[in-house]
Each structure stands twice: as C-alpha cells, then as structure tokens.
Structure P
Amino acid sequence: MLHTPVLLDETLNALVPDADAPPSRLVDGTLGAGGHTRALLAAGVDEVLGLDQDQTALEIARRTLADYAGRVHFVHGNYENMGYAVGQVGWDGVDGILLDIGVSSMQLDQAERGFSFRQDGPLDMRMNAATGRTAADLVNEWSAGDLASIFYEYGEERHGRVLAQAIVRGRPYRTTDDLVRVIDANKPAQWKEKIHPATRVFQALRIAVNDELGVLERVIPGAIELLRPGGRLAIISFHSLEDRIVKHAFRHAAEDCVCPPELPICACEKEAQVKVVTRKPITATDDEIARNPRSRSAKLRVAERL
C-alpha cells in the first residue's frame, strides 16, 4: 500500500493560496511516493523538482507521476542539497518548497529497511541505503553514555541510560529483533507506558543515523534564500523536536533586529526575510486521523518570503 500524503488539502492551500494563479516552480524536498507533488501538479503548478534520498521511493514516484512526464525533475539526494539541485535544472529561484520530515509509513512497512521494531529485518535505518553508518554500527560501537544521550535527546526517553547499558551488555546486534528482545527484557520494572519500550529507542537511532535534526536546522535558512518574493516554505513535522526547530527558525527569520535590548541602536542590521503564515501549527482533522492514524501527530508550519 502506498504512503498516504498527510495534510494534503492544507498543504495545497498553503502552497497554492490563489487557485487562479498557481505558482510556477516548486521544490518537493521529500518526494516519497509523489502524493503531494501529484496534487500540486493537478492544482496547476507548472513544474516540480522532487528530491528523495530513498532510491526505492523515487522509483515509485516515477510511476505515480508518469502522467506528468516533463513537468517533474527527479533527483536522488538529500533535501539539504536542494540549492545545488535547483541550479542544476537551471532555475534561479522557486515559488514554493515542501518538506515532509521523517520516516514514511511506506518505509516502515519495508522490513528490509530496519525502521520498524514490529518487523524483523537488518538493523539499518538509513534513508539513503547506499551510504552512511547503520543503526547496527551505532549500537555495536557507541558507548553506553553516547547511546543514552541520543535516547534522551532524540527519543525523549527518560529510561535511556538503563536501556543503553543493557544494549551495550547484549552486543552484538544484527537484526531489529536482536535489539527489540534486549530492550524488552531490560525495560524498567515500573514501565507503565502504553507504547512499546523500543519505540523511542528506534526513533532516536533513526534520527541519529540520518542526522535528521541537524539537516533540518541547516536547510531552513538556505531554503528561504531560494524563495522568490511571495514564495512559501511549508514544513510538515511529526514530533516536538522537529516542530520546535521549525518554529524557532521561522521566528528568527521573521525578526528585524536581534540585538540585545540594552543597545541604544541596532548593530546587527538584520532584516526580516519572511512573515510567518501559521502562528500555530496546522494539524489534521478528525476525519483525516480516522482515515490515516499517522496524521495524528503531523504539524504544518508555513512561512512566506518578503
């Protein structure tokens, strides 16, 4: 089953605010199966540059978007490199950018990718399966202190130290089941949470393997620079760490001066680059959540280039 695009109507409203004058060129930095891009093209967008570091997703998107051949530029790569990709297709700017952050349900369903603790597979978790370190490398080589740090920082797991120490004792690991068994056997006796004890550990490992938060922090300023005046940057996130980064980056880009208040005159000469369109994040309706439970945690924030 293909990945269902979350907040589809809301994304269309954000990136095509005037149906009578749709934007010309958009970037979908997380193309996935192409659901968002297909809707944007159907809404009248002339061209979309679609990036994805998952080669399998790109192959699916090519089929999904076959009806729009010639209007989509497919690029295998991380959205962090969108500036280079835009230049490669000969564009001098764009009218909109969409980023749908995190792992897709399509990737979670592929046991061989190692993203899900519910299916046995290689302990991989790389978005780009052709490069980089795997989750197995991290759990087999990192110290208990380093693992506990990412479990707390990226997974917000308060039992991270206990689980990290158990993971180090249980080495080596090759598959997701290897890791899940050790986590399950060593969860604190007072564990009362409804979620599986491996949930936050797997989230933290995935974020660390793919440097997801670091990439997001680095990409937002460059994405804003790519936008033409009136162009919009729409970012969908799925947990509080991502949403916080987006919120703060948009707020900073919308500020005129960031000098300390005690300075009599502005010394930073900073000018606002965007206006924030969404003071609060847009979330899924009850109807969408009923159709697609994954949308429950989705948050959409939008900024417009001045």
Structure Q
Amino acid sequence: MLTDTQLRQVVALARHGNFRQAAAALRISQPALTKGIQSVEAALGVRLFDRRPGPVTLTEFGRRVMAHAEATATADGDLLRDIALMRGLEAGSISVALGPYPSVLSGYAAAARLCVAHPRLAIALRVAGWREVTNAVAGRTADIGVAELSDAVLNDALATELVGRHRARAFCRPGHPILARRRVTIRELLQFPWVNTRVPPRIAAALPRFPWRAGRLDELTGEFVPAIELDVPMQLTSFVQDSDALAFGALGLVERDLEAGRIAVVSTSGFDVRASYGFIHLRNRSLSPGTLAFMQAVRDEEALFVVREARLESIYG
C-alpha cells in the first residue's frame, strides 16, 4: 500500500518529467525526491520511470500507478465535496419515526419546512405507535424519533429531549347530552365511547377502575385502548358528528372545526391530561446535519403551536 506522500511524488515527477522541477513543486529537496521514488520502486519491485537523457518518462508500471493515483485523488475530491454538500444540507437523507400526535402537531409541518429550505435533502417519514418509534431508533432503522418518552427514558442507549407538552381537551358534537352538564368529571367522560390513539400507561394508571364505555385497559401493556382506536388523530370530527363518542386532543388539532361550529369543547373538572413527547436518538451516535435541522424545525413548529394554543385557550378554554 502506497502512502499519499509517495503517490504525490510519483504524480509530480510524471507531470514535470524532471526531478528538479518536481522537487520544487513538492517543496522538498531533489535528493529527497530521488530517494522517495527509489523507495516506491523497491517496494513494488518494478521500475516506474525510464531515466534517459531528456525528460523522465513513465514505464507501463508507472502508468498503472499514475492511473491509480489520479483515481484516488478524484475519489478524495468527491468525498470532500459530498461532506461539504451534506454540511450545507444540499445532499444526504434522514429517516424519521413519528408518534401519532407529534406527527400531526409538528412533525409533518417541520418536514415540509425542511423540504422548502433544503429541496435536495431526502426525508423518509413513518408514523407508528410510540413503542415502535422507540424500537426503530434503538434498532437503527430511524435516525431520529419524535414520540412519547416513557420507554425511551428507561433505555441507557438512548438520549431524549422533551419538545412538546399540550393539554388534551375532550370534544363532542354540538347537541351532545354531555354538554348539558356544567362541569364534567372523568367518570362521566368514561360513560361515552372515546375516539383516540392508545393512551400511555402513565395516563391510563390514573383512570378509575370500573367498567367503561370509553374503552378498556390492556392488562399486558398497561395502555388504555379507546373504544374507537385510531393510528393517527386526524379527521376527529367525522367520528363524533353523528354519534355520542368523545374525541380527545389539543385545541389546535381541531381549530377549523371549532371555528365552524362542527365540534364543541366539553367543560371538564379534574381532567388535566397532557400529551407529552420528545426527540429520541442514539446516545453515542453523532447526529447528521439533516437530522439536526429537522429537530430545529420541529422546535420552531412547536413554538408556533404553543402560540396558537394560547389564543384558542382564551376563546374556548
């Protein structure tokens, strides 16, 4: 294996055809260059240059070494260019795993923001349950996860950062019988079917233990399974507008439906449930520029969502 220094000496001598000029270009002495070329030929066991009167010329062996040196230089240049492009987010790709709520509250919007700013950056998005998101990051099939942190914080191989925490409200159709009650308790909420994604054990553990119409407790996982279970909390209005089911989510999730009067907020007492989620990534793995840019885009979207929530809270809270 020839060193970079040896390859540069061969290239310089081949291009200049003269030991003195090649040594000057390399900023070394002529005897040092002569010794260097001799050491390369001794290591390979062949002559690379014909040393006749006039310019020094390459032998067939020399031309093969020269071709290798030029290919190596080109590959090195390509590598440096690729790194520069990735640093500038003009190339590369990231894989993102999103939990149900962060996907619709900030994840999709953050990805769209990133695509506009860096159109050559490839982004692969997948939405899964929060446990699947944690497993995807731990199994290296996702560069970054944004999901409920209950499992991730227990894994020493993973690093986490809380990024979103939003109060969940109960919603129903206008004219729902529950709206006749001035203040609704959690037990009263549980008397109606719930429309939601699976509820993490940290929240399910606080629910009263008695038969519910709202759903059931998964004894194996500790999760609360709603009567109408969704993978992603979208189009909630369509599930409640013609039934007595109750939907749950942040105010910003149903902003247009609230403004249009298609859905109403249930006034609750003692029901302060927070959807909280954050970033999940491998602790000892460097994050790519694209991943870091996506994380910042999520933070920016979360900040905007907090402002929207505050406005809606003043109106409907």
*Upon calculation of distance in nm of label points 7 Å out along Cα→Cβ at positions 46 and 246 from the atomic coordinates, which of the structures P, Q produces 2.8?*
P
*asked:* Matching task: 1.32 is the computed value of Rg/Rh (Cα atoms, Kirkwood Rh). Pick the structure from P, Q.
replied: Q
*Just checking, which of P, Q has the largest value of FRET efficiency 1/(1 + (r/R0)^6) of positions 198 and 294 (r between Cβ atoms, R0 = 25 Å, to 0.05)?*
P
*Taking 12.6 as the value of mean count of other Cβ atoms within 10 Å over residues 174-181 derived from one of the structures shown (P, Q), identify that structure.*
Q
*asked:* Please compute distance in nm of label points 7 Å out along Cα→Cβ at positions 54 and 190 for structures P, Q and give me the label with the greatest value.
replied: Q
*Just checking, which of P, Q has the largest value of mean count of other Cβ atoms within 10 Å over residues 62-69?*
Q
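None of the figures in this text is laboratory data; all of them are computed from the coordinates on show. Small disclaimer: the values here were computed from a predicted structure and weren't measured. Cβ atoms are built from the backbone, for glycine too; each structure is taken alone.
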